[in-house]
Structure P
Amino acid sequence: MSALTEDVRIIRPAAVLDTRTAAMVISELSRLDVAHGGIWNATSSLWQRYDSPWDGIGGSRGGSQLLGSIAVMYDAPHRHEITIYKVTVSPYGLETGWTVDTLCDDALSWVGLTLANCPRAELATPPPRDPFHRPVTT
């Protein structure tokens, strides 16, 4: 049993894929579906990377091991865009050398991007503090 725990990172600011780029990534992840001999299981909210295709009975996972997951939000911040906001590397993924960056880079490699050079969401400036706000005293 491994002493490693999973590695979870909230991506701030979130990485954002534009319409064309998002479509290309989804197309490739779908082509590489684990149930059809690939290594990715992509749903509307989670992209999961496995070490091998699913080989279990009836299309189940079988001996395939989860390396990590990428949490995504479709149509955010704009329609047809995809936001990558949280990445988790499993204990098995950590044992085999995967990191948050390499997991994202693997998914984004189809469009020539890495997590480091992926466009980011613009962070809004917080509103100024209300000058009339007074702390509550007891």
Structure Q
Amino acid sequence: MAEERSLDLVEVAPNAEPPVAKLMDFGKYQYERAKREREARKSRKEIEVKEIRLRPKTGEHDLVVKLRQARAFLGTGAKVKIRIRFRGREITHPELAKVQMDRIAEELADVSIVEQQPGFEGTTILMVLAPIPKHK
């Protein structure tokens, strides 16, 4: 029957009793399945994570510029990772970085939520901010 209609005989369920087969154009089936997978991949939203690096002694103006960048990143829907790196003896004053992190979280509170509280990772303090979800 498959040869008469110039189709392929495809075994659908080989473990069933009796085995189930189907008449179809297998090339067309594979093409349409690949097309559906491409569309699914295209519509999937991948969350981007942007990183902003600072130092404990970062100046006021530079901090304002970095806050503006972070606000822009959060506006596009990306998460923002804030990293304060300590060099040399700066690590003896982690309270300076803690104050800076608190200020950053407070300044960006209108557009973000703190996803990961500030914490030490080696010689850095790390905090992750996520954009506030928009309700539909």
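Each of P, Q could give Cα extents along the principal axes in Å, for residues 62-117 alone, but the derived value 37, 20, 15 comes from Q. P, Q: which one has relative contact order in percent (Cα under 8 Å, 6 or more apart), as calculated, at 19? The value was obtained from structure Q. Among candidates P, Q, the computation of helix-only ellipticity at 222 nm (-39500 (n - 2.57) for each DSSP H run of 4 or more, over all residues; to 500) that gave -11500 used structure Q.
For the set P, Q, ranking by Kirkwood radius over Cα pairs in Å places Q highest. Given a value of 11.9 for mean count of other Cβ atoms within 10 Å over residues 46-53, calculated from one of P, Q, which structure does it belong to? Going through each structure in turn, the value belongs to Q.
Quick note: the coordinates plus some simple rules give every number you see, no bench work behind them. The model shown is predicted, which means the values in this text are computed figures rather than measured ones. Cβ atoms are built from the backbone, for glycine too; each structure is taken alone.
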